[in-house]
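Coordinate-derived values only; no laboratory data. All figures in this text were calculated on a predicted structure; none of them were measured in a lab. Cβ atoms are built from the backbone, for glycine too; each structure is taken alone.
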Structure P
Amino acid sequence: MIKEHSDCDEVPFWFDPLCPWAWITSRWLLEVEQVRPVRADWRIMSLAYLNLVQREGKGLSEDYRDLMTKAGDLVRVCAAAAEHGGRGVLGPMYTAIGTRLHNQRRRNDPTVITEALAEVGLPGSLAAAATSTEFDQLIRGRCAS
């Protein structure tokens, strides 16, 4: 049974769609929402930016560097989704991407992004943000604060 709350405390939840630890914690937070007067306030952050730019990639293996590149693509698409559909789309978008990446283990499937966009009712054209730098400044600003 879903418990309705008129006055909920917002819990800022910073996520990178590729991070399995954020995914596990986010699913726990959704369960907590059902029994406590809290609501997730979904916010994107970029492990790629934090690891590759701020830390200059120091101490990272080549495999992890490659993984961070993919992480940046997903964060860019989430930023584009929020720009197009408002911040309220971040939770559903994260769930759509995360379910495919973490539950279905489709990390190397190029259709994950377009399927996730379609699931939340956003245009597939937003997938182009994955390889664009259009949202990088916005993402950097969120990671730096």
Structure Q
Amino acid sequence: MELLPLLAERGLSTGQYGVLGWSMGGYGALLAARESAGRSREGDRRVVAAAAMSRALWGTAEEAAPGAFDGGDDFAAYRVHGGELKTVALRIDCGRDDPFAGAVRALRREVVAEGGLQAGAHTAGHWRRMLPDQLRFLGSRLPLPGADR
């Protein structure tokens, strides 16, 4: 991650941060949260809140979009399970007509997460409509500037 060191050089607090993503970016946001979960040593940067919209989510490597993973082993290594996200505040949203709605519903049963399934599909219009709620969620979970320095 090149952005965090750049922000830190400019005097901004980067010890705890939030991530947001839509579709495959939603998967990436939860993966980043999983990777930083459990980091608590002083000086470690960690995700404290993640907002994922229409998260690209498949049950098996065979169901995944072509090129999303390098095969079954890659899929297994980067699969995000609810139990790995217990230390991160979550907001997970999805349109009820989104092809990922069933898998998102299953993940939401594994975690404590704000958000839910709303009217909408896997479209930029739905994501834009939900963006204010996602940003409000992230803003309410992040530390005040300078709190982690």
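From which structure (P, Q) was mean count of other Cβ atoms within 10 Å over residues 88-95 calculated, if the value obtained is 24.6?
Working through the options, I get structure Q.
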(message) If helix-only ellipticity at 222 nm (-39500 (n - 2.57) for each DSSP H run of 4 or more, over all residues; to 500) computes to -14000, which of P, Q did it come from?
(response) P
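For mean count of other Cβ atoms within 10 Å over residues 24-31, the calculated result is 21.8, so let me know which of P, Q that is. Please report the intermediate quantities before stating the final value.
On the way: P: 13.8; Q: 21.8.
Value 21.8 for mean count of other Cβ atoms within 10 Å over residues 24-31 corresponds to Q out of P, Q.
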